[in-house]
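Next up: some structures, all given as structure tokens.
Rule-based calculations on the coordinates, nothing more; no lab input. Since the model is a prediction, treat every value here as computed from it, not as a measurement. Cβ atoms are built from the backbone, for glycine too; each structure is taken alone.
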Structure P
Amino acid sequence: MSTDSCDFKIDPITYEVIKHSIWQTLWEGRSTMEKVSGSVVVTEAKEVLFSLHQPNGETIVSSAGLLLHISGVEKQIGKVIEWYSENPGINDGDVFMFNDPYIGGMHAPDQSCFCPVYYEGRLICWLSALFHTGEVGAIEPGGMCPSALEIFHEGIRIPGLKLMDKGVERKDTYMLLQRAVRDPGGITLDCRARVAGLNVGKERILKLFKKYGEEDMQSIFVQMIDDTRAYAKAKLKELPDGVWRDVSYIDHDGKNYNLAKIVTTMTKKGDKLTIDFTGSDPQRPGPTNMIYESVRGVVYTILCTRLFYIEQWNRGVLDVVDIIAPEGSIENANWPAPVSMSAFHVLQLCAILNTLVSKMMVGVPEYYGDQNACSPPNSAVIAWGGPNQYGLVMGTVFFDILSGGQGAGSGFDGVDSGCFPVTPEVIAGDVEMYESIMPFIYLTKRQAMNSAGAGKYRGGTGMEIIYKVHNTPGVQVLILGWNKETTAGPGLWGGHQPAPYKNYVANNTTSDAYLASGKAITCLEDIKATGGDQKEWPTMVSATPAFQGDIYYLYGVGAGGYGDPLDREPERVLADIINLIISPEYAKDIYGVIIEGNNEGINKEGTEKQRELLKAKRRERAATTCKAPELNCASIEEGIIRIHENLQVTKDKKIQCLKCGHVFCGNDQNYKDHALKAEIKGSEIGKNYLQTDRFLVYHEFYCPSCTTLLCQDALPPGTAPVWDVQVGA
């Protein structure tokens, strides 16, 4: 970016060299943590953050690991300065530790360590290191507690205690941590891994200061933030002013089904964004609430990865956005509300904001190809605690959720089983590594058929996994699901929402004998053949005993589709069948594609008839919900702006279908109020949609003339249409 400021004296080449040296420093810090830690979160999943901060805490640059916590770490550094400058003091060689969710955190397992860096006796910057430590001594093992009713149930909270004091390890702090948790060895090694990373980072930064001088380095720190801020403002000016909205729901509060509404409004004007959660429901009694800094972290993550991906990721990104989250709401809970399950709430907000940002891009040709439907908005995870196969007591979580799908885009299908939105460089992890330290074996891990949102371009698939408890006298297992009875995340421009997550548990089985007989357990039917006590469980399940041979089945974490599924090329549908992404039944019912024989080819005549049949069914469904608008087709000419994959604003400020020319209404109105609308139970669409209407049904909106699916929402029956796109009114 520009280095034209009259106060900036560094030549452009040296500037780039130093920027990349700083970036490499952060990578070395991350790499050191990976080498020292024994946690699969770090060594396998790579879900870590390492960042550089100004003396006041403002982020200069963050490595592309766990972006979510940048805002929180800034607040934590500020609190150390506020609270501890005089007593016990901030000294060279100190390392402070935080994990209090209400002081810049998200939940207690996300633990940060940071150190001041001094040069010739002056504080020049801070370095921070953060990653997830599973066991925190909470009411349930693994740190995420469905049964929590207050923050005090969710484990030890450290408010900036020193792990290192002037370069000497604080034995008392480590003793406090070790005595508070089920896995004292794990938390000790994780803390020392963070300290090791900070030591390496500190050494590298000081070398840069010695080489280039304090004045030049400090001016570079400022310029890096200025560059990002300027880039973000300039890019926002290239995008249209407008308002984009979403309404989504959470189904469970940890103990009970308890529907909670999330209302998100994104407004863009000039070089400023406002993201407003006004209208969201009050905080819940269980641990599904968010804290304000976590919401800021989600906003930062999506803006970095979806909009401002060229410049350095730092404080400049947050300077172009205002965030409104009413106190006491589910997006900004008041202390002492529990928040340990907010890690999954984060995924839902990522899906929502990802969609809204993509909708802002559709009308700008340069960024049209950057659109993405939602990343996985649901969760399918198990956590556990107890003795592993070596007798060591542990408490942690399986990170297979990192194998989620990526949302589809304007000309491509989403990546299958390879996306986790809050961690751009995440790795799903090696099954054998998990099995080597956890008392479980994987009976199946594969891409989940029919899990992705359908569309002209489909979303990426999620995962289908079967775990068996193995070689342990017994453990406690928690099911940490999210949105089993709601869909949580929108498709884009008529693309379908991904399949809800599923679970199934089999206790007291004969699975060991079944496997010993030479049979495999690869699907639900095989699980059912092992006998015992079997059932589907609610969205979240608190810690329950599990023993040798018990089986846990999870399905989900697919991503959203893009565009009307009936516009998908039949050849792509056939390829998906061959690759076991979808079933032939799904191809017929959702895509309207008929396959010849044993996947030998496409029955073109049958496909044409089936698609016409599905369009007729859309009209029939709409007839039971609304009166059909009068047809009003006009010639399609270049308009003022495209506001949808299939809609534009004409020069006389009307909303028009780009496929058939139908004119809906003026641009100061919601096109959905002038579309064909149908409210449909998921069971009427297909087996991989919501199978109960206890909370939500699918609201679909079609062009009155060509019957193109323009939007699929999941809302309570009778809910007024969400005005999701309001541009140029």
Structure Q
Amino acid sequence: MTNLRSLLVTLALCLVAFCREAVAAELSPVVLWPDGAPGALGKEPADVPTLTPYLPPPGTATGGAVVVCPGGGYGALADHEGRPVAEWLNSLGIAGFVLKYRIAPRYHHPAPLQDAARAVRTVRARAAEWGVKPDRIGILGFSAGGHLASTAGTHFAAGSAEAQDPVERVSSRPDCMILVYPVITMRAATHAGSRNNLIGPNPDEAMVALMSNEEQVTRDTPPAFLIHTVEDKAVPYENSLLFVAALRKAGVPHEFHLYEKGQHGFGMASGDPVLSSWPKRCADWLRLRGFRGDAAGPPAPLPPLPTPRQIAWQESEMLMFLHFGINTFTDREWGEGTEDPRLFQPEALDARQWASVAKEAGFKYMILTAKHHDGFCLWPSRYTEHSVKTSPWKGGNGDVVREVATACREAGLKLGIYLSPWDRHEKSYADSAKYDEHFKAQLTELLSSYGEVAEVWFDGAGSEGHVYDWPGYYGLIRKLQKDALIAICGPDVRWVGNEDGVARETEWSVQPASPALHPGARDKVWYPAECDVSIRPGWFWHQAQDAQVKSLEQLLDIYYKSVGRNSVLLLNVPPNRRGLISEADARRLRELRAVIDATFRLDFALGKSATASDSRGAAFGPGKALDGDKETYWSTPDGTTAASLELDLGEPLTFNVSRIEEAISLGQRVEEYRVEVPDGNGWKAVVKGTTVGHKKLDRFPEVTAEKVRLVVAKARGPLAIRSFGLHLSPRS
């Protein structure tokens, strides 16, 4: 039993050590004076001031450093004002150094100041060793530690070039001060305990003045950031007000935040919805002072770039195509335009059922064939009798487009309109100019009568040799629905090139400009792919195909080869003659959504510790690809077009899907990548790929690993990886 207890204790200690390593690189404490501190009364731990470095993960360091002075009334050192603060600094890419300084009852002034000054000098003297910039070394303190930090900022000294100790050759002046509910004065507003522990119960006037730091501010005092609360009864906020007034008088840059609520000693205030904002305010200030490497900003956009509407469309990922019309009742795919409108009788048409099926399955758009090649219109167009108005459905008063538009709005889906340019019924089709006017008139009806239209879908089938007024069509769409995407025979979204729903393994949204589609564009444009495919063999519903709905495995394969290849999936689900989506189709869609959700609900990489071979600063460090935030990304410095991100999962985990996403608002960049796991002799690739774009999903046999590496071997510019995820699909 004793051996078992020892083993459990050892494992627990190892786990604690591992968890610390995953959060920050905590090094062994550095003894500030190896030969003994000045005025030391012995060699006990209380007599030996130390500095514990916490370094940010490789690839995220900005070069900034801050010495952290915990509070405790000069008679103790508060743990919650030490290490957690250093770890927060690490999250900003700033090195944190927690100071253990000498305190009462054994020590009084000047021992704490000697320790703080030595700490600043030590970091500056060893800057190269710790990856720190000598001119970016600040000091931060809480309560009495705030007094010590402000003392270091008002009682500093230049180094002595003749000193034998190299640490004493550099300046002790911090480059900035961060003071959180600080003790500042030794006069009326002071904290009595701190004053007594530092300078005794009966100090002379000269000592009171010397240690009242509001009286020691000069124009050489470093910039300061202060936090206090009105409710602080232990250290009245007058302390901060006195210091701010002195800084202002001396012309020293400063920022002061006074919160109404909050008791003394709140530290990082992680549990307080209001006070917890102070670290963010401070992080912004540190950026202003040049302590954060992201001050240079994000990488420059790499044209061509998507429009906001193209980004929103790509984020939707899955659109539902609804082929419904006279063909549904004639059992044909392409009508001839001679069909009798009286055949159109959907006895139970329910667009809300369509929308419900679409939403449950995860579709974001519904695109309706308002008019197919046969010319039959699903709305009561004024420009033809070949429409629902001459059918018996609802006594000729029905409007399928309106019902679908209403259902989309109610379900929170976007509406798309398919309008076939080829019209086998319209007699004016033989005269291009006359037909253009007819087509524009119908387009105007659709785009001005049904609310917002998110996508206009032009099919090129059957139009060989016919001349259309495409610029006129596009101009009309831009006028009536300025945010609508024009797809397929249009400038915004291109056809992937097949009706199998499959994109290329290398799928660029960056494409050569077409003079006809993109007049005035030079070289390349943003022209992403849409993958259309039907859930059945045909595009329209046919009773004979009720048993031929694509299998779950087929649909999953299509999903990974469309959405998972930087494209959008447009899956056709044709309503039947009753005007409903058949249960076989709806059931298969539910099965598809269930597997997708089961696969991507859990991301093993989310929030895990990561390092990178390079990054452009903490705001663009490797953790930004693992934080689940679509607005952040890991990015490399200008000129760095190849880099790696190494992920520590914390324990061996099993996965069979990898997910990579780029911040496409800045352009598509990645040209070659691989995902690797250790194999005992180095790293083994489980996936190799080319383009990424909005999203790249890769499937592979199950792998169990504790560490994973994403290697981008080639890119068009600095990387901008929005997300890297690892998942386990229940269906490999």
Structure R
Amino acid sequence: MPLSGSVTIKAPRRKVWDFLTDPQKAGQCAPGVESVEVVVPGQKFRATVAIGFGAMKARFTGEAEWLELEPPNRAKIKAHGATPGSAADVTCEMILSDGPAGATEMKWTAEPVIMGQLASLAARMMTPVSQKLTEQFYESVKKMIEQRTLVVRSEVRPGAYYDSAVLMQLQRALLGLPDVADAGVVMATPANLELLDQSGLLTDDAKKAGPNDLLIVVEAESESSAMGALTQVDALLARRRAAVVEEFRPKSLETAVQQLPEAGWVLVSVPGRFATGVAQAALNLNRHVFLYSDNVSLADEIELKKMAQSKGLLVMGPDCGTAIINGVGLGFANRVRRGAIGLVGASGTGLQAITSRIHTLGGGVSHAIGTGGRDLKSEVGAITAHQALDVLARDPETTVVVLVSKPPAPNVTTKLLAAAQATGKPVVVDFIGYPPPARRLGNLHFAASLSEAAEVAVELLEIRDWRLDNLQSPISNLYLRGLFSGGTLAYETLLGLQASLSPIYSNAPITNYQLLEDPLHSKFHTIIDLGDEFFMVGRLHPMIDNDLRIRRMKQEAADPEVGMILFDVVLGEGSHMDPAGELVPVIKEIREKRIGELKSRGGRVAPNDFRGAYRDQREIGELEIVAIVIGTEDDPQNLQSQIEQLKDAGVTVFRTATEAVEYISLRFGASRKNEFTPVNLEQLKQPLAAINVGLESFYDSLVSQGVQAVHIEWRPPAGGNEKLAALLVKMKK
């Protein structure tokens, strides 16, 4: 027998929510409630309720449990009670929304079920009595909330600055005072004012406060209680300061560097609008930056990272919450043992999950370098991630690397994976939510989850066969052209290569931006399905007739920017009886032509290189031919003969698309030269010393780890007046 109703309460939604989800307060409104006892705060409570159905009376004892809580919007609760010979179950849902003039609209549903003797004797009365009792409850809630006259008072302290940890502790202390129902201690930013307004704590005076002002709001049972709480603010702050060992604390970075000259790091956690200036000052003093602050503009992030890159310094962030440098945890890092696994992460909690799992599995961490969540955007170009990979590649104490982030921009993915390949170390890649091109591409190992990334990394510590033997020098600034007779082979190859070659196009694209507008003319890296219906008008399939492929092969080889041609040879019943025999003369012809062009431009052939490739790429590049051969030894074309013919012509032959993709990815991605000033590895390996600007809890964490550290007594420049601060900066210059 489902019941329903609605009620409008003249109070903010947060206040209504807090009342309804407090068993002691809500219990005062329920008819017949004799006692309420909280069993698990926020989850379960016990109650005794006496209910009358006409002449019949019953006392139920039972428990209620919150099934769903979505503050301050929706709650669902289920209760079960029993009385001798009978039992009752009730499921109730409440949905809150904003009403007119700051009121709250609440819709409720309830479904009571009475069982046993009581149900059989009073069946007719169940529904009307239950509806009446439920309506009485919600009307009583409305009355209690609206009649409860709480006093809200506020105090604005212009230009007063405290870090967010201090504000949180002060708010908790105020909430612990007698007769204080609620409190808010915040910097008066627009977002914080909106949150106070939603909770019914925004006074007229508070509305006038600015983002650089400290705002303290108290809601209490009486005027005297509210004002009494506000008068204790200074005492509460003084009590906290007295708990801290007195020490000299500099007020500027310059003074802090003089006090601790060995400090190579500056931790920045000031409000975002000031963070860029602090980070710039740290970089000007040649210090690495751990930038926890958020709300830093993308343009400022790019400027900071380019500045750091030019100096061989790291900017981890903004919005970087976790890092481990030389065994020392920064921000929210977990304490893990030292070891040989280095990590690069654009995900703070991702780094925490993986490093913790590595520790649990018996492994250890050399460095875990955070980048900030936006580093892998195309605008930023993974500046910090590239620097971090370079650091871990050069670090002899790091033997395995883990790269974790949400899916990067496509152009960033390609370059980042190429840099990972170039480390020469096994790299576990977990781009969360990104479909991996393969389980493994050379030294790259793709993981599908954070825990798997940790497990693979620990396993790789014991494996030493990850280098690709006899890998030729890399193909640089040249393009791949793939000419396929099999559409599925073309698709699988494109799927595997799209992560390491960019831009890449196809007449059978996986994504829209890969579409090759003109299938007759390739551009950049291109994979062509020659069996597509576009090419099949009036022609035999390329598995039968090689004419179209031969013409396209010559066309691609004539392009001086092409460094590799890939094709498939698919054997079997009905296929061309000797595809290699028809293709090999063409391969020799285009190779000889490329060699002649190289000779005419002063190139030289590499001795004992079966590809006859020229290493001087001043005007034209070398040309490598790769084939994927599909078939069995029982096919009429003679599998072994086909492979031998191709190899004798200098073709690199693979039996699967996966093997070919792995090889091509390495050929185009290996040994890339960094175009930035490298981070000084020896400096990074020195015992970490740091200067902290912002959250004092970060300083406390450093000290607890035995790190030499200095905490700056930071205040917003010019009292937070941005125009005056800008003028002071100009005057300094």
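A few remarks follow.
- Parent structure of the calculated result 42, 34, 21, given that semi-axes √(5λ) of the Cα gyration tensor in Å is the read-out and P, Q, R the choices: P
- Value 24, 12, 12, calculated as semi-axes √(5λ) of the Cα gyration tensor in Å, for residues 322-385 alone, assigned to which of P, Q, R: Q
- Among P, Q, R, which structure scores highest (criterion: mean count of other Cβ atoms within 10 Å over residues 146-153): Q
- Top of P, Q, R by distance in nm of label points 7 Å out along Cα→Cβ at positions 162 and 362, largest first: Q
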